[in-house]
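The following blocks contain the structures, represented as structure tokens.
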Structure P
Amino acid sequence: MEFESEEAAKVFYDAYATRVGFIMRVDAFRRSMRDGKVVWRRLVCNKEGFRKLRPRRSENRKPRAITREGCKAMIVVKKEKTGKWVVTRFVKEHNHQLVPIPTSGRRSMLLSQTPDEKDVKIRELTAELQRERKRSAAFQEQLDMVLQEMEEHSNQLSRNIDDIVQSVREIESKRVALSQS
């Protein structure tokens, strides 16, 4: 079996996984030594492998559910010189029960989205984030201007107060001088 792209292979295996009753996970890949592009990819069942045993950090933590069961189900695709992606290995057997995913809920909605729909959503969210960053920068600039004007106004008030104090002192000294004469 062959695919036009790596993404097409992922979409196919993900759809197959959903129909059969497991969740596909992107596992490993290899890059070309020449240009660094991915030329080999392994897609596996999400129960492939085993969780690494780590020392418990805290006695208060609940033990997590076992999610990896050493399942060997996988598909390996390799990019040929023609540019097509060819299946080089397929393991169908699972060592656990298969459960078809319900069609309702957020997870199924995410799984049903094609990569193109996901890319469109990512682009939309990225554009919205950029717009919000620009608005935030504009607000920050306006806030800086207001703060600068407040500081200038405060400095002007200080100068005015100093002038008034100086004028009062001069008037007081003239009054004292007049009263002594």
Structure Q
Amino acid sequence: MPRRVPFIVVVFILTIIGVPIGIIWPSMKQIRETSEGIYKEYQFLEERSLRGKNMRQARKEYEELAVRLPELRTLAIEPGEELKFITDLEALAATHNLTETINLDIDNRAAAGDYFTVPVELTLRGSYRDIIKFTAALESMPIITSFTSFALTSARATDALRTNTPNENWKSEARLSGLVYQHTTKK
């Protein structure tokens, strides 16, 4: 029996060490790998769900805007309708008590995707306040005009004493240069 006790102790210690290393440790490793796989699959499905949701949202927004697509056509000059654009600018200037000179340079238009960009120069003469009101009113026009430069000069009448005094005929001049868009094809 004395020989048996150390043998039982050795077997017991090996069992206590062997079971966790041989059975529990591999099982924990397998559980961890399975957990990581499930999490990666969850992330993948969540991403696909989000993409699908975004696509549905984009489709819904497109369908809502599809009704308004014809309105976009009015944001640029139709081919052959340049005179109407000039007439609209003249009417807007007349409404604001301004005299105008308009140079719409159709010959130097440049292609820009589905549109042409047409250089436009606009010279306005009148009171400072009317010029500013006119530039604000340009936003109400249905055609998009993109001005790249705006120069404003003033002319003051000088009285006999050579002092600058405002005069009833006091005028300012504004020069606006920019681009207006024109469709490449008619409707």
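We did not get these values from a lab; they are worked out from the coordinates using the rules stated. Given the structure is predicted, the values throughout are model-derived calculations rather than measurements. Cβ atoms are built from the backbone, for glycine too; each structure is taken alone.
Among the shown structures P, Q, from which was the value 1.7 of distance in nm of label points 7 Å out along Cα→Cβ at positions 116 and 148 calculated? Before the final figure, lay out the partial values.
Details: P: 4.9; Q: 1.7.
Derived from the structure labelled Q.
Each of the structures P, Q was assessed by mean count of other Cβ atoms within 10 Å over residues 20-27; the largest value belongs to P. Here Cα extents along the principal axes in Å was calculated and came to 117, 51, 40; which of the structures P, Q was it taken from? Label of the originating structure: P. Highest-scoring entry among P, Q, by mean count of other Cβ atoms within 10 Å over residues 44-51, is P.
0.10 is what came out when FRET efficiency 1/(1 + (r/R0)^6) of positions 12 and 52 (r between Cβ atoms, R0 = 41 Å, to 0.05) was calculated for one structure; which of P, Q is it? Don't jump to the answer; show the numbers that get you there.
Numbers: P: 0.85; Q: 0.10.
Answer by label: Q.
Looking across P, Q, the calculation of helix-only ellipticity at 222 nm (-39500 (n - 2.57) for each DSSP H run of 4 or more, over all residues; to 500) that yields -15500 traces back to Q. Here mean projected area of the Cα convex hull in nm², for residues 68-123 alone was derived from just one of the structures P, Q, and that gives 4.7; the source is Q.
Identify which of structures P, Q gives the largest calculated value of relative contact order in percent (Cα under 8 Å, 6 or more apart).
Q
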